[in-house]
Structures are given as structure tokens and as C-alpha cells.
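Structures for review follow.
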Structure P
Amino acid sequence: MRYSHIAFDLDNTLLTTDADMHRYFDSYVSALRLEPAKEIAASFFAWNIHCWQKLDEQQINHQELGRLRFQLWAEQWGLQIDPDEANGKYREALGNATTALPGAGALLHRLQGQARLYVASNGFNEQVHKRLNKLGWESFFDSIFASSSMKSGKPHEAFFREVWEAMGAPPKERVLFIGDNYINDIEGARRFGFDTAWIRQREELGRTATIEVQTLPELEKILFTK
């Protein structure tokens, strides 16, 4: 095994977070009897991305993100909801609906004992642990990092430095960071000096990583043939 330390992003890298989120929110909008349902649901996802970008830029914190995405969405459609209550139900539902990406469990099982494993997420600490526990995966990882409980988040250097130092500051060329988001995961880790594995859904001109795959089984094959 070329790598002694391997860190995984969580959402859409090990877990089908976007698909789980869409399933929950479609049912949420349906229960509220809102029309046009598809347009109203899609607008929440747009506000959600907007708020996560503000978090990445360190303009808001996690608590503000949770409230703001529902507040902006409700204001757009004139809805009378409690943003904090809606966010709490959303996070609870997402934790309960946790689904692994194909090949994720098999990859973790095969890597166990071959390298030290970590989760490094921009998510909410409580929710990250809940989702890993639901799948019985916490024991795979030496440490679990969630930016809501850290001084900084991805893609900032301070996040990767905190993770690296907690690893014991191994040689950076022996560390592999695996993620789906090019800016937060791949570019952030690359700038810090880690090798990177990009789980990409499409070609993006001018963007590269140490390893590029579309699925976790592809990544498993590469890791165990190098």
C-alpha cells in the first residue's frame, strides 16, 4: 500500500447525501401541499448550495447555515415556518436516511489494517457521527473530523493542517485525500501537499488529481494494484 494515511470526505464520497436529501425534501414539500412542488423543492437546493458557499468562505458558521437556508427559502415562497425547527427535522431525517455509495463498505473493509483511515468533512459533527454509526462504520476510522467542531473548514489550509497534525504529521506524500468536491476536497488537499483521489461525475476541463475515478470500486482496484 503506497499510502499510510487515507482521509475520506463523507457526503457524496462515501454516502449518497444528495440523493438522500432530495428524497426527504420532496416528501417534505409534498406534506406541506406546496405547488409547484418541483420548483419549490429545487429552490431550496439552490439556497442550500448558496449557504454552504458562504460557510466555505467563512462568512457564516454552521448554526447560521442551518437557519439561513430555510429562512431564505421560506421568504422566497412566503412560507410561515420556523427555520430552526425545519432545519432540525431536516438534519434528523438525513441522518436516519443514510445510504452508502456502491462499493464504500467493501473499500473500507479492504483498507482496514492496510492504512490508517479518517473522515474529514465540512459537515455537522453530531450528524457525521450519527450517519457513520447508523452504518456501523465508526470503528473503521482512527479519527473523525467535522468542521463544525474545528477552527476552520475545507478548503482552507488550517483545516488540512489540523487533520495532518492529528494524524501525527506523516510524510505528506504518504497521505491520500479522497473526495468529490474539486475545490474543497481536491484543490484544498493538493495545495497542502497531499495526494488526491477525485470521485468525479463528469470531466472538468483543466482540473486534475493524483487519481481520478467515477466509482469507489474503480478506486479500490487502483489502490491495490499500485
Structure Q
Amino acid sequence: MQLRAAIRVPEVPVKASDRVYEAMKEEIITGQLPPGSIISELLLAKRYQTSRTPVREACQFLQKDGLLEAVPHKGFFVAEITMKQVQDIYQLRRVLEGTCARIAAEKVTRAELQELEALARPITFTASNQQSFRRSSEQNRRFHLQIAEITGNQEMIKILSNILDKITRAQYLEAKMAPMIIGPEHEEIVRAIKGRDSAGAERAMVAHIQSSLDRLLNVIFSSKLSSSP
């Protein structure tokens, strides 16, 4: 019997603008491109070994994400992190993630619960080691997205994914002030979901998000005081 040769599917090359977008997004989130920084298309094109066009396209995508701001005749700047922005985002998080936790308690499967319990182990955020910060940030992101994914609501998942990108920047600033540990709050959320306590899961999630907001606002306020003349 003659075997047919396997058909090789050619890999689709990554667009230069997509590659630059991901690299710039990482630098903005981790503070390598801090708030208020001027974006030099020429310098970034040299850094990423590409032309200015992919950099400009990436900047336009990042502007849509709310990570960059465009100023006429001046170009792009890294968006500032303000108290109002943080408060608005966390107000949305309380409603969105509280609902996700409530639905998750009603729908969670045994396999999903096991994954959630693994993700709920204590997380230490420290900005002194960027690799460690990325791991902690990704674990935290996966925990919150996993709860949203249990709901099966794709629109809520997409909205939350975008929100988590924005708050990671603020978490990095918070971690620069002092290492922070997240553990008991995540475990309390998981206990409520495991117990099928939908109201308790929603309360635990809302309390967790409020606690995170209080810490972030304190960091932003402290940083403004330290930078004032």
C-alpha cells in the first residue's frame, strides 16, 4: 500500500505591524514606555528593525486600545493613568466580573473548577524582576478570564480582556511601590463558586475588585504627591 506524502501547510508570516503592536503593548504595560512618553516612529522602527509604516499602524491600533493618545501635529504619546480612568474601569469591573462570578457558580464544571483552584494560588507582584512580574500578571489575568470563560459569554470575555490589559499598567506602577500578594481573595471567590453560592461569589468578586481599586488609588495619589514640587 502506497502512503501519500503529508501535505505541508505553509505558515502564515506574522505581519510587521502585528509584531510591533505586541512589542509596544508589552513595553507600555510594563512601564518601559512610561505614561506621557513621546512615541518616536523613527527610533521604534530602528529598534524593531522595520520601516516606519508598521510602527504607525501599530500606534493606531494601540490608540484604539486606549494605550496611546494622538495629538495633532505632534504624534502619539503613551496615555496617562489618571484616578478618573482607574475609577471608571473598576466601576465597570465590579459590574462585569461580579456578574461573571455569579454565573460561574451556577455553570462551573469539575474540570473548570480544578483549573480555577490552580490559578487561585498566591500571586506575588514585584516590579524589580520583569520576568517574575509577567508570570504573576499572566496568572492573575488567566484567573479572571477563566471565570469569564465559564459563563460562555464571548462579549463579556472580549470586554474583560481589554480591561485587564489596561489595569496591568496600573498594577505595574503599584508593584514598583512595594511587592503585593494576592491569594486569600482569589481563594474566597473560588470557595463560593465551588459551593455553588452565586450570591457569595458575586460579593467576593466585588469585594476583591474594590480592594484592588483602593490600593491602586493610594499608589496613584502617592506618586502624584512625590512628583509635585
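Read the figures in this text as sums done on the coordinates, not as results from a lab. Because the structure is predicted, anything quoted here is derived from the model rather than measured. Cβ atoms are built from the backbone, for glycine too; each structure is taken alone.
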One of P, Q was used to compute distance in nm of label points 7 Å out along Cα→Cβ at positions 24 and 64, and the result was 2.3. Which label is that? P
Comparing mean count of other Cβ atoms within 10 Å over residues 56-63 across P, Q, which is largest? Q
Quick check for you: by FRET efficiency 1/(1 + (r/R0)^6) of positions 136 and 192 (r between Cβ atoms, R0 = 30 Å, to 0.05), which of P, Q is greatest? Q
Of the structures labelled P, Q, one was used to calculate Cα extents along the principal axes in Å, giving 83, 55, 31. Name it. Q
Can you say which of P, Q returns -23000 when helix-only ellipticity at 222 nm (-39500 (n - 2.57) for each DSSP H run of 4 or more, over all residues; to 500) is computed? Q
